[in-house]
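These are the structures in question, set out in turn.
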Structure I
Amino acid sequence: MQLITTYELKGRTEIQLSALYAAAIGALVRSEPETPERRNALATLENITRARISLTFKF
């Protein structure tokens, strides 16, 4: 899996973020421990989670 950065997530809707989150979960499940793919999936999940939280707290 390629890392999805916070910059790439800006402007995405909740539906788009949810779809990306599901894809990243799938990549995580398919990845082997201690691989770049697993690290990218975990970092992507963290970035998506932050983007989703920022949507919740927009003023």
Structure II
Amino acid sequence: MYKKLAKIKYLPNKFEIIESGDYVICSVSGKKISLDELNYWNVELQEPYFSYVEASKKRN
């Protein structure tokens, strides 16, 4: 399912694909996230999160 790591620029409310791929890696858990399922990230830190759980852990 996951073939190539994408390089992404995270923007408010959207992201821009810099280098094509089909997944990114959560900066907290290390889980692979399909670009189709990517919903949580931090624009300032330029980090993706698997879910709201990982995103909230990063804030604490």
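Things to note:
- Given -3500 for helix-only ellipticity at 222 nm (-39500 (n - 2.57) for each DSSP H run of 4 or more, over all residues; to 500), calculated: source structure among I, II: II
- With log10 I(q)/I(0) by the Debye sum over Cα atoms at q = 0.28 Å⁻¹ derived as -1.12, matching label from I, II: I
- Distance in nm of label points 7 Å out along Cα→Cβ at positions 23 and 47 from the coordinates reads 1.2; which among I, II: I
- In terms of relative contact order in percent (Cα under 8 Å, 6 or more apart), the structure with the greatest value among I, II is I.
FYI, it's all coordinate maths here, none of it is from the lab. Everything numeric here is computed off the predicted structure, so don't read it as measured data. Cβ atoms are built from the backbone, for glycine too; each structure is taken alone.
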